[in-house]
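What follows are several structures.
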Structure 1
Amino acid sequence: MSENLVAFEHQLGKTSLSLPELLTQEAKEGIARQASFPTTRDEPWKYTRLARVAGLSVTPIAFNGAPTLLNGMETIDVIFEKGTWSCSTDVEGLTLQSANAISPEAWQACTTKGHVQHLNTLTAQGGVGITVAAGMSIQQPIRIIHRCSGERFALVLHHQIKVEDRAQVRIELIFEGEADQAYSNVLTDFFVGKEAQVHVDKWQNTQGNHYGFYNERIYQDRHSTFRMQTLTTNTHFTRNDVEVFSQGEAAHTQLYGAFFGRGQQLIDNHTYVHHMAPHGTSDENYKGVLWDKATGVFNGKVKVYQDAQKINAYQSNKNLLLSSAASMNAKPELEIYADDVKCSHGSTTGQLDAQALFYLQARGISKAKATEMLVGAFCAEVFEAVQSEYIQTAIAEQLTS
């Protein structure tokens, strides 16, 4: 089994995107310098073994060409499936284009770090560019749907979403399908303008032996609001990295998540919030529920820069272990260089309340139903923050199955 990162990059092929030369050069140097996949000796990958990923033999999926156009949709859909992509059209204030058509000057990301982002920069085969015009409020949710089905494929996409000043939009990131020995690497950049509001619901339900790596980078201007709910269930191997650059004064960030692991599944959530300007707020709330031999990871970091006074940052991670063989690894972190801030963090891991379970069973409710009710109550704060009706229905079906 090879753990050569350069060989794995060559397997994924050369990117079809026209990214800035400095960005691609940075990624090339990063891959060459690292040479091999990270191991558990590397702190960001301490609980996530990548040997099985390094041993994959996959074929990249290309998404070149014009999209199929969708009309008459209640939602604005962008669909990636088996080498084809389609999108809705004719919505005032909204521009959709293939990531392959974005010029080097129009890509706004200025850096890339870590082997996952380096691989994405060098090998991405498609994606979508979305721009919401200044002052516009898009009433229909925009759904970016990734249907990950098949064997031994590599889905590598880079999306860029620009929400201009005072604009409002709802985004749904959906990952579904059943795959075998497959690899996904999807990077989404959000650029949130002054006083803009962005709400994102992210649903991950990719079944089978699928190894999924998902990066969201969020750049917020002053008085903007960015909210994202990440719900993960029934996935074999999932790594989420969310990094927020709160660059403007009085920006607000909300990151909520709920994840459900069974069997020998691994669900790894990493968040990093940079408070770079004063009067900003952030609210993180992640809930994990693990059965069987599943493994969960939560590593949340908040960094408050020296000039970012009057910051209010809250971070919470709570987990339920419903099996003695399940395991959870949690590491909340604060790094503070300002002296006038309110920051708190905490993490707890335990079992269901035995008294509450007994109370429900004593009233004729089966243990399975009682467990379902208590898990639902445990995750209620996250579920209630989800605006997507599709995802609300899907998570309800998963909890009752």
Structure 2
Amino acid sequence: MTRRRQPRAVIVGGSMAGLSAGLFLRQAGWSVDIFERTSERLSARGAGILAHTELRTLLTSLGIDTEVNFGVSIPTRVVLDASDTVIASRDMPQIATGWTRVHTLLADQFPEQHYHSGFDFQSCETLPDGISVRFADGRQEMADVLIGADGFRSSVRRCLFPNVGPAYSGYVAWRGILPEALVDAAPFVRSSLFTFNLPPGEHMVGYPVAGAGEDFAVGRRSYNFVWYRPADSLTELPQLLTDAQGHRHELSIPPNVIAPSVVSEMRDHANKVLAPWFKHVVARTPHPFLQPIYDLAVPEMASGRVALVGDAAFVVRPHVGAGVLKAAADGQALAAHLAGGDDVLAALQRFSVERHRVGTKMIERARHLGSYLRRSFDNDTQRGEAARVGAPEAVLRETARLDFLYATS
């Protein structure tokens, strides 16, 4: 009796999407190797994320404990006006955790000997019985499937869809995280809430996450904020992406080279428009960083023996709060379709149809939620819709909720 050969996947990208796909495929009986471009440990500068029930369920299915030392429980959402008065509130229990926390939990599950750092993907070639993957240093790998999990700058995606790339949304996010110890005691109670402030055409939200060493004790946690501001693509965005030495960066800029004048302008604007609580938080954040907000959608998530997962396929604005969930669910769905079958090409097409539908829903919802983040409107219809979407009650009810995924109409 001939023993069946174990199928093999090569994954390009070792972040959330790559690790999730790798772990789910290993569960399904596949041999998996991950090749990550960077040599240093991946991180997201401590950025906070929301851990929806669906994400915790997926992690649990991988053997990861999401009950102990996983996140901060937040019972209530509030909106502050310009004087720090709570003008709207809504009970909505949720869990906030950190990008690095989830990435570490996933990385600890994946075999170290099959995770390869410092490999820059170069090209691939489909052969009659598999796919050949080449890296910049000359290394070549053979596999049954190549998975592009290399983020919104994906090199694998460029091979499939060279004309598909990120489209700027018209606004940026300033993000920051600081120890709770740096927050004065008077407004401290707000750090136990999911807190919004909505200056005209802007959106600020803050919430607690774990502190240094994954410490969840009150007073030793960290406070995470995200502040969305319009920025013109032709004038303001280029200035924001130009560092102190005058070098213009493409798409994004490393936090350590943001021009001091750009940070100074951001802090000045915070003092003019934000509620006192968030003025306080921004002023005490030592290293804020900038994230231009983009959309990206591929026409399909698989072609031949190549599949795309996570941000390599869809970049969804953060308002849905489900980027990590989307990446993990892509990996689970991919493994489910590839499990136990010989027809790899058909399985990848079924995966593509299923997850492309979800990615499209997410990107449309996120665009809707961000539609009021602008300084001017073309007509009264746009202005009225923006007023409805940006109303405090609507923001509380709709931000970072997944109900829309399950709606039948």
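Every number here is computed from the coordinates shown, using simple stated rules; none is lab data. These numbers were taken from a predicted model, which means no experiment stands behind them. Cβ atoms are built from the backbone, for glycine too; each structure is taken alone.
Computing mean count of other Cβ atoms within 10 Å over residues 10-17 for each of 1, 2, which one ends up highest?
Working: 1: 18.1; 2: 27.9.
Checked 1, 2; max of mean count of other Cβ atoms within 10 Å over residues 10-17 sits with 2.
Thinking of 1, 2, which structure, once helix-only ellipticity at 222 nm (-39500 (n - 2.57) for each DSSP H run of 4 or more, over all residues; to 500) is computed, gives back -9500? Only structure 2 yields this read-out.
Once FRET efficiency 1/(1 + (r/R0)^6) of positions 322 and 338 (r between Cβ atoms, R0 = 41 Å, to 0.05) is evaluated on every structure in 1, 2, the highest one turns out to be 2.
Going by distance in nm of label points 7 Å out along Cα→Cβ at positions 146 and 378, which of structures 1, 2 comes out largest?
Working: 1: 2.7; 2: 3.9.
Answer by largest value of distance in nm of label points 7 Å out along Cα→Cβ at positions 146 and 378: 2.
One of 1, 2 was used to compute mean count of other Cβ atoms within 10 Å over residues 90-97, and the result was 13.6. Which label is that? Before the final figure, lay out each step's value.
On the way: 1: 13.6; 2: 16.1.
Of the structures listed, the value fits 1.
The value 3.1 for distance in nm of label points 7 Å out along Cα→Cβ at positions 178 and 362 was derived from one model only; which of 1, 2 is it? Could the numbers behind the result be given before it?
Working: 1: 4.3; 2: 3.1.
Structure of origin is 2.
For the read-out distance in nm of label points 7 Å out along Cα→Cβ at positions 18 and 162, a value of 1.4 was computed from one structure; give its label from 1, 2. Show your work: numbers first, answer last.
Working: 1: 1.4; 2: 2.4.
Among 1, 2, the structure yielding 1.4 for distance in nm of label points 7 Å out along Cα→Cβ at positions 18 and 162 is 1.
Ranked by relative contact order in percent (Cα under 8 Å, 6 or more apart), structures 1, 2 are topped by 2, which has the highest value.
Between 1, 2, which one scores greatest on distance in nm of label points 7 Å out along Cα→Cβ at positions 290 and 330?
Top value of distance in nm of label points 7 Å out along Cα→Cβ at positions 290 and 330, among 1, 2, belongs to structure 2.
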